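Listed after this line are the structures, all set down as structure tokens.
Just so you know, all these numbers are worked out from the coordinates, no wet-lab data involved. This structure is a prediction, so every number in the text was calculated from the model and none was measured. Cβ atoms are built from the backbone, for glycine too; each structure is taken alone.
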Structure 1
Amino acid sequence: MYQIVGVVETTKEEGPSVSVRVAGTSKVFQKTAKELYEKNWLDGFSKEDVAYIGVLNAFGNNGSLKQASDLVKRINFPVHNVIVLGMMFVCFLLISNVTAMKVSAIAIPNFFSSSSSPWLIEFPGALIFFPVTFIISDILTEVYGYKISRAIIWGGFICNAIFLLGLMAVVKVSPSPAWLATQGDIANAYEILLGGYTRVFFASSVAYFFGEFINSIIIAKLKVATSGKYLSARIVGSTIVGAVIDSAIFISVVFYGVMSTDIIVAMIFTQIAFKVSYEIVMLPVTYRITNYLKKKDGVDHYDFDTKFNPFSFKN
């Protein structure tokens, strides 16, 4: 089986040159669209790539390569599943930020000491939800490539900012005297929520930027380096790096001056251990979703020539 990984316009009469990857390997070779438009070659491509080759061959090398490429992308781009994954990503991101200020604790019996005091594992409430964003980011990068994952990550950042501005607007608008007289506690709760969420937004934005992008970049680069093999090792490896960066930045900024240094350090290690464990436990689910999307959408993207600049949307 083969997969198209790039198209280059040439001055040859045969038309544009197509970069083709041999499935399951990192081997790439060049053929013209005219050469590939033969049954013995077309049988080895997905139906989407066959359509791509057909359009490229029909357009030829008459200066319309960009229009041909854009046409095929518009026809075959798997919009539906990307939208669903993007919505779930933003949903879990917002839940994580709203619940981050609540510090929860789980008591574990201490069997190694005569003291009756149990061990307390303390963690922010967001820890229950945020690891899901790493899983979704892994799936998006593995199936559709870094460019799609990058767009979803920026989309989550923008939605988070809009959510914060919405909270600020509600709090700043003068309340009704009648409502305030009977619901004063709720008014105070809005003020407390806004004050906490503003700090959480700043911390999560910085941690989110570095953690999510580094996680996606590592997944994309390792996929090329391993020719698409060892998915579980790639996911866990990228999560470890992303979780360390995200947890250290987020916990330090949110709880500095609020909790003691010992508790902050303990929560950082708890977050890292939980996120990595969460990713390992969810590997069977990640595998199923990834394989399902690859088969359903006919996409298994490799970032051979991708520019990994988080601020660029062209490459």
Structure 2
Amino acid sequence: MERPFDVVALGELLIDFTENGVSGQGNPLFEANPGGAPCNVLAMLCSLGRRCAFIGKVGDDLFGRQLRTAAAEVGIDTGALILDGAAHTTLAFVKTLPNGDRDFSFYRDPGADMLLRADELPEERIRRARIFHFGTLSMTHPGVREATRRAAALAREGGALLSFDPNLRPPLWESLELAREQILWGLGQSDIVKISDNELEFLTGETDLDAGAAVLRRQFPRIRLLNVTNGPGGSLRFAGDARAFVPAFLLGGTIETTGAGDTFCACVLSHVLEYGLDAMDGERLAGMLRFANAAAYLVTTRKGALRVMPSRAEVEALLASCPEK
């Protein structure tokens, strides 16, 4: 089967309003950055030379048109992006806290991304992807949840690998129990998973990353590549009997961490596209982690994410300047 796209992703494309100083009156200033986890992943993949397409909805408004343009400019195919006149584009205001954590305020009730329906899916595009990537913001409400589940089934029918990032955002869920239920469903569908330390603890109750990963791997044997990110604590990767840990790049200059996990996830998927899932020994896992950690660090030194993803040359230059000890 001809596969025109390396990665097809479904989910949210939204505006991240990130802090950008204060006005002369002392009021906070926010910059309207294009974002949304699935499209951030695709943007980094495009930067690495992969062919990518996005499926989702934005409002037929100023921000929706801005997002369509931004996604196309970085190389993402937007042929399946719907502009909906019935709802506005989702907005997220992101405040960076002193400890580096982020506080999100969403304007999304409803947001256009919530209104994607199963009968609007480009079925052949999904079936012919090499990898189908999704998260949980497209599972917070019944209609878009049905569309996500249908898309995952189509991808599996077509022989694609399924990639999943829970990307838990508690304010968007009716309850954390519903969020847990949908995350567990996503884990049960997926070959490749990227999960953060706090999401791992939320699901397993384990604060030790190895112990939490072991719980997930026992519960979901379909997962062939499990990636656990721990911010400044580095990242872990598990594939078969192989395990690898690589520390984070702590070189200073971090502005904000929005998009770091998405950048990391994209590098993982690019590596899988290059080498497959059957060639994941410890050395290759470590190399993949190091590249992904370097790329994630670079994006934290820039405002926004989707439009400022690092190139392969930039990542390789950073790696060359920081030899392994």
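Per-structure values
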item	result
Ranking 1, 2 by distance in nm of label points 7 Å out along Cα→Cβ at positions 197 and 301, the structure that comes out highest	1
Of the structures 1, 2, the one that 3.4 was derived from, the read-out being distance in nm of label points 7 Å out along Cα→Cβ at positions 53 and 285	2
Read-out helix-only ellipticity at 222 nm (-39500 (n - 2.57) for each DSSP H run of 4 or more, over all residues; to 500), computed value -21500, structure in 1, 2	1
Computed 24.5, 85 for Rg and Dmax of the Cα atoms in Å - originating structure among 1, 2	1
Which of 1, 2 yields 66 [percent of Cα pairs over 14 Å apart, for residues 213-292 alone, calculated]	1
Entry that produces 0.8 once distance in nm of label points 7 Å out along Cα→Cβ at positions 165 and 261 is calculated, selected from 1, 2	2
Comparison of 1, 2 by Kirkwood radius over Cα pairs in Å, for residues 189-228 alone - largest value held by	1
